[in-house]
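Please go over the structures that come below.
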Structure P
Amino acid sequence: MAIQRELPIPAVGDGSGLDGDAKLYPEELQLAFRNKAIPLEGLRYDVTPSGMHYTLVHYDVPHVELAAWRLHVGGRVRRPLVLGLDELQRRPTRTLRVTLECAGDGRALLHPRPISQPWLTGAVGTAEWTGTPLRSLLGEAGLDDGVVEILFTGLDRGVEGGVEQDYQRSLPLAVALDDDTLLAWAMNGAPLEPQHGYPLRLVVPGWYGMAHVKWLRAVEAIALPFGGYQQALAYRYSESREGPGEPVTLMRVRSLMIPPGIPDFLTRTRIVHCAPVDLRGRAWSGRARITRVEVSVDGGASWADAAVGEPPSPHAWQPWRHVWQATSPGWHDLLCRATDAAGDVQPAEQWWTARGMGNNAAHRVRVIVV
């Protein structure tokens with residue numbers, strides 16, 4: 001209790017994690033209650049328990065009666081297919097460990113803050129997904145000449161950008177035909193839970209979460225690039241909401257730290273004692289494996305290399321570890337940053353876009369040594 005009494009309550013803007021625009025709109029709170037991030041202590045798990053894995057639901061979670069549900073495979077194909085889940089499960093099956101991150105993770109840390117789902121950190125998780133390769137199903141259907149993309153339609157429907165729509169996204173044909181692109185019906189060895197896309201979802205290793213369409217009802221081969229809202233407007237890197245920008249695709253290089261010590265209830269500021277402190281976390285990239293993680297214990301003035309573990313699979317996050325000799329009482333800003341094999345480095349500062357996409361700034365955790 002003495003530690004608690006000695007702790008000052010950090011003010012907004014002091015690096016405690018409360019930085020950002022002071023006003024939080026009721027609509028943002030509503031979104032925050034509907035969607036959730038992984039508690040950062042959950043990064044200890046190699047495979048994220050399904051109840052800890054991040055979730056983002058654009059509209060409503062559909063209620064699906066499995067006996068009536070069917071997947072329609074059509075468009076520019078020679079043999080359209082209509083399949084129940086049991087028929088899909090009789091096809092070739094694979095299980096892949098894949099890290100998924102929401103493209104808007106870190107949005108609420110941006111200045112100014114784009115108004116949308118107010119993610120801080122933790123819109124990420126790693127699960128073992130079981131399903132059938134999309135490639136084999138498209139082979140059964142037989143693609144016509146001239147197909148350029150595969151369009152995926154979910155059962156979730158709502159209004160966004162003033163447009164009533166089903167949630168729809170497309171993939172370039174080459175990505176759709178990758179051996180590791182799955183139509184998944186199981187997560188961590190159990191049937192998909194409703195919030196994770198029951199009964200069937202798309203899993204696209206390396207891509208941000210918006211590409212992993214949930215509650216799939218249709219797969220369609222198309223001859224022109226898809227121009228729907230989620231593709232052409234919502235998930236873009238742009239300096240203004242009016243600008244077309246660039247499409248969001250592969251996850252940017254990133255690392256997160258498991259907050260050390262114990263938290264202050266209100267601010268989540270961490271309390272540690274003068275002693276060696278074991279710092280651990282996870283790092284990932286959609287483009288290449290992680291080759292380096294660095295840790296700073298002085299707010300970024302200096303950096304030290306952490307030990308990086310081998311990737312457990314080509315598409316999953318990697319563990320890292322560093323021991324900090326915490327000998328100086330007082331406040332410390334801990335940071336971590338990752339580098340991948342493609343040479344991309346997690347930046348020290350925010351990367352601002354109008355929709356708050358792809359903010360992979362070095363993770364900062366404020367602690368007080370007592």
Structure Q
Amino acid sequence: MMQPAEPEASDQITIEELQLAARNHGMPLEALRYEITPVGLHYLLIHYDIPAIDPGSWNLTVSGRVRKPLTLSLDDILSRPAVTLPVTMECAGNGRARLSPRPLSQPWLSEAIGTGEWTGISLVGLLSEAEPDVSAAEVVFTGADHGVEGGVEQDYARSLPLDEAMKDTVILAYKLNGQLLPPQHGFPLRLVVPGWYGMTSVKWLRSIEVVSEPFRGYQQVRGYRYRQDPDEVGEPVTRIAPRALMLPPGSPEFMTRDRVVPRGPCRLEGRAWSGWGPIERVEVTADGGRSWAPARLGSPPGPTAWTPWSFDWTAEPGSYVLMCRARDATGREQPMMPEWNVGGYANNSVQRVRVTVAASPA
């Protein structure tokens with residue numbers, strides 16, 4: 001039967017990309033079975049080095065265009081009222097390795113995802129206590145991780161518009177899945193911004209500065225921009241595009257990860273999410289996209305976390321490419337083919353799972 005084409009990388013993975021891949025890791029897709037991703041399976045991207053931080057001497061400063069600057073120790077943070085929120089987080093580069101030509105960076109396929117249960121303090125509460133003045137426009141978050149990128153030596157820093165920073169779902173997290181943050185996830189404190197790609201959630205947080213002008217740091221004006229040409233100013237990468245992923249059915253072939261499925265009834269399952277609004281629909285196809293059928297939607301673990309879905313497929317002998325796609329309440333839907341950009345960001349084209357169905361039941 002005719003199979004839909006799948007984008008392939010245009011050249012071989014480089015040694016530099018392998019170095020990045022060895023430092024960072026995605027979530028194995030079989031972990032989609034977990035409503036809350038176990039800490040060791042949650043995707044991880046570290047731009048520079050994991051900084052060594054002494055929790056006894058660490059503090060967080062809140063400064064800039066505020067009437068009441070603050071300096072807080074870790075004990076001060078831990079003594080404040082805590083909030084816990086399940087949040088689905090995705091790397092902006094997820095899907096980059098499937099673009100052609102392939103942008104050279106962390107070579108993600110589709111596994112740069114995870115849903116953690118984050119515990120911390122409300123950012124809006126802290127900012128309200130500091131009292132931003134009338135000139136406040138953005139909030140800059142700076143981490144302790146330091147390195148060189150694009151020829152610029154820098155501490156990793158990103159900003160949010162003040163109205164986004166003041167949303168009650170944005171938290172300063174010190175726990176992940178009930179345990180203090182592991183070093184690689186930003187110990188002792190990190191920002192968590194639901195609905196935005198992961199680059200927004202600054203780790204190893206050490207300072208918050210309220211500013212009156214747009215932040216001009218590298219990660220804001222050069223990194224994480226949608227561009228068709230490197231010299232373009234481009235548009236900023238912000239919210240997560242809708243995506244559905246399928247828990248690969250059956251058993252894998254070791255090298256290709258193609259699936260072998262026994263003949264007969266087969267329950268397909270997965271999860272879907274979007275940073276723009278709730279998931280409204282997930283569809284599944286086994287015939288190359290000629291016809292799509294709606295999946296059943298379950299209940300997400302929280303308003304900022306992924307939605308489970310399931311679909312009953314009758315597996316007949318043959319070779320298939322199973323696909324799924326999501327649409328959110330704003331009408332945004334996954335495309336069949338990716339849209340290329342220089343950084344390889346937000347490739348949310350439909351997942352393809354190659355499946356062979358045996359002639360007789362297992």
Structure R
Amino acid sequence: MLKKVAILANGGDVSGFNAVIRAIVKTAENNNVECYGFIDGYNGLLKNEYERLSTSNCSVASGILPKGGSIIGSSTNANVFNYKVEENGQVVYKDLSDICVQNIKDDGFDCLFTLGGDGTQKSARDFSTKGVNIIGVPKTIDNDVACTEITFGYNTAVSVAAEALDRLHTTGETHHRIMVLEVMGRYAGWIALESAIAGGADIALIPEIPYDINKAVEKINQRKNAGKNFSIVVVAEGAAPQGGSITIASTRDNGIGVDNTKLGGIGQIVAKELEKLTGLEARNTTLGYMQRGGTPTAFDRVLSTKYGAKAMELALEGKFGVLTVIKNGKLDYVSLEDVVGNNTKIGAVSGNTAESNIRKITMDHDLVKTALNIGICLGN
């Protein structure tokens with residue numbers, strides 16, 4: 001019988017974190033289960049730093065439904081199975097996961113909810129193999145967690161990008177310019193493609209389709225010949241030209257099991273190339289962290305609440321080692337083993353590897369078909 005559960009939020013922040021937390025806490029309270037939150041993701045689990053979560057009047061988890069970010073923080077660089085530590089003046093990497101397992105036992109937590117994306121759920125799966133009762137909730141604005149149709153935080157990011165395109169459209173039309181918008185999307189182009197459709201873009205370049213810049217030029221020239229002396233281009237940060245590679249802004253050293261590359265700059269590169277090849281002025285806007293922050297959309301509030309309530313429901317039923325998902329439009333769950341796919345090595349790297357199981361856009365997806373039907377150029 002469940003008496004005490006804990007939540008951790010991990011990875012980049014998204015709008016909807018708090019809505020999930022609130023739903024888990026409310027469902028727990030309605031079933032006489034105490035709820036706690038580890039501070040700053042897996043870092044908090046390792047340090048055993050947590051606080052009580054409650055929705056009673058003026059408490060920590062009260063009034064957080066419309067609030068962006070995470071009230072219990074998050075971490076983007078904590079793989080406790082390969083954790084960066086300093087010993088005798090030298091940096092080494094150690095598997096400190098057993099400390100986390102012991103913390104969970106000592107604290108008396110019957111279940112740990114992991115709110116996060118590919119890397120977070122990879123560690124969740126690894127903890128489940130060590131006997132921890134784990135339930136994952138799929139979070140990422142990139143919408144690339146395997147086995148689910150949509151992640152919380154994604155809809156808000158798309159809405160922000162679509163609004164940005166509306167604003168860029170008026171400037172581009174007024175000054176006869178090519179307006180490029182670089183959006184997030186490391187290895188999957190969901191934000192770029194859906195916002196391009198919603199924002200009336202003419203070109204969308206995504207990681208799944210290596211682009212030929214000349215195809216984009218053809219599209220812009222077609223518009224020029226039709227009397228439209230401006231164009232709107234959406235570029236995912238992970239887009240790359242045919243025969244080329246992704247644009248890396250910088251790298252970091254946070255150990256094995258986290259993505260140490262920071263992407264950025266492809267929007268500016270595309271803008272310069274298009275300006276040179278078309279004769280039209282081109283300007284790039286990089287949306288960056290604007291996509292992550294702020295109030296979640298109504299859609300994300302509802303989706304996050306559904307995910308959180310379902311996660312707690314699964315815990316009450318004793319169904320652990322799973323991820324809550326949307327399958328065929330309905331709430332469901334899948335094994336964390338299915339989520340990680342072939343990436344089964346403990347502490348292994350997450351992200352765009354041969355073993356990774358991240359969800360990418362396929363060429364037969366409705367979004368691709370829709371984009372092509374309405375004349376959006378995908379650079380191929």
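Only the coordinates and a few stated rules stand behind these numbers; no lab work does. What you are looking at is a predicted structure, and each value in this text was computed from that prediction instead of being measured. Cβ atoms are built from the backbone, for glycine too; each structure is taken alone.
Descriptive notes on the structure:
- At a computed 4.6 (distance in nm of label points 7 Å out along Cα→Cβ at positions 185 and 337), which of P, Q, R: P
- Source structure (of P, Q, R) for distance in nm of label points 7 Å out along Cα→Cβ at positions 81 and 321, computed value 5.2: Q
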